[in-house]
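Every read-out reported here was derived from the displayed coordinates using simple, explicitly stated rules and does not represent laboratory data. Computed from a predicted structure; not experimentally measured. Cβ atoms are built from the backbone, for glycine too; each structure is taken alone.
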Structure I
Amino acid sequence: MKAILIDDELYCTEVLSSLLSKNCPEVEIVAEFNDSRKALEHLRNAPPDVVFLDIEMPRLNGIDLLQQCLPLQFQVIFTTAYNQYALQAIKLSALDYLLKPIDIEELKEAVKKAKDKTAKPDWRQFEVMDNFAKSPENTPKTIALSTSEGLTFVEVADIVHCQSEGSYTKLFFINNETIMLSKPLKDVSEMLVPCGFLRVHHSYLINLKHIKKYIRGEGGEIITRNGHSVPVSKQKKAEFLEKIAKI
């Protein structure tokens, strides 16, 4: 699998190159760039199988670079230093990323996923990411969800609640349709809590805008706008009541 590394910091490409050489023998590094403008020409003329791409770069950032390579002929793995909004943007777009400093096991997993994928990234994923990254104070209208059948784009406002199904999560929509994600509720919560959702139970996440009624009890029970019942745990009751008091 041929790879290109793009990062404006020389140290970062050197470290990633070393990690790949030692731990991912299936990856052949064909080029490394510390200037995204020079990388652009190479990507257009000789696209690799996968690109390890920094997001924040001077003159031409990662998203703008990809926009000039449409339609994409390669997989993309973002490499980024910790940034709350950048990470949230990536998660909402269902794209793959590695957090600096790069963990070896996470690197191996990212390479395996890129190798196994047959479909190239959908440009709408980058639009979701770019829109949120530019305006993190605004709740994103659309997010990308990776399912067993492929990629699905949904309106955040249409998600009513989420229910844990072991290592999977079932999403319930206002039209009573459902989607099963191969992610635990913990991961889904990290993605949706900043969008106006609240973890009200070990097994449930609720969109606060879809609450029709709350029935008091030891923990209590929420009735959603489409008639579903969602329990509130005793431990989450105080936080829940505080949140709905502000709505």
Structure II
Amino acid sequence: MHMSQQSILTIRNISAVFPNENGGLRALDDVSFNVRPREFVCVLGPSGSGKTTLLRILAGLIPPTSGSFTFGRGGQPSIGMVFQGANLMPWRTVVENIKLPLEVKGMDETSARKKAIDMIELVGLQGFEDTLPRDLSGGMAQRVAIARALIHDPDLLLLDEPFASLDAMTRERMWTELSRIWQARQKTVVMVTHSINESLFLADRVLVLTQRPGKIKMDVAVDLPRPRKDDIRYTSNFGKLARKLRGAIE
């Protein structure tokens, strides 16, 4: 896939230190990287490497202690974010949860519902429009969360281990679904994960973070063809990349 070399997101020398009784916990240390338009970047690392801290900084939820990040077109980008839990409003149906960001923006009900129905089709939940979250499986709930994050057409999609709470088979099915959705919408994505296979199945590039304080240890281009099918995980190229990433983490 051809991508412009111009960066849409530039992260420069970001560090994050959280106060504690020992003079501060350094979560990130001098992290720098660029993201190109429509690129899918996975940030891979062990628990405690600062992956989620980095994502929260990019989302504007917490400030970095030092360093900066800029968006290519200037100003603050519109952001969609999906967390480890779907965080759906339990009293709202699938379509009502998905259209919530448009309601907040003041869009009229008819237009918002039409866009939500389009998103339901994109994530493959036709027939569940009026279902409440309690009646959804974990994978279905995360599809709703992804649809909600995409409905306002964000410049940047941030994913914080969105499939971590799912069972192994559902998680792998969701890799295929997310890859298909990304192919359809071509969003710029930064996703954090601790799964080597997940990062290789989804990403154009994988950034490996060290143990705390997190630094970028390796930046790996994933030169696997798209669209990616489940059996790509059994190819020699996939195995070679997996061994490279495993060596970097260990």
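Structure summary
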{"read-out": "Which of I, II yields 18.5 [mean count of other Cβ atoms within 10 Å over residues 149-156, calculated]", "value": "II"}
{"read-out": "Structures I, II, by FRET efficiency 1/(1 + (r/R0)^6) of positions 21 and 125 (r between Cβ atoms, R0 = 30 Å, to 0.05): label with the highest value", "value": "I"}
{"read-out": "Ranking I, II by distance in nm of label points 7 Å out along Cα→Cβ at positions 197 and 213, the structure that comes out highest", "value": "II"}
{"read-out": "Per relative contact order in percent (Cα under 8 Å, 6 or more apart), the highest-valued of structures I, II", "value": "II"}
{"read-out": "Test item: mean count of other Cβ atoms within 10 Å over residues 37-44 calculated as 23.2, pick one of I, II", "value": "II"}
{"read-out": "Of the structures I, II, the one that -0.45, -0.92 was derived from, the read-out being log10 I(q)/I(0) by the Debye sum over Cα atoms at q = 0.09, 0.14 Å⁻¹", "value": "I"}
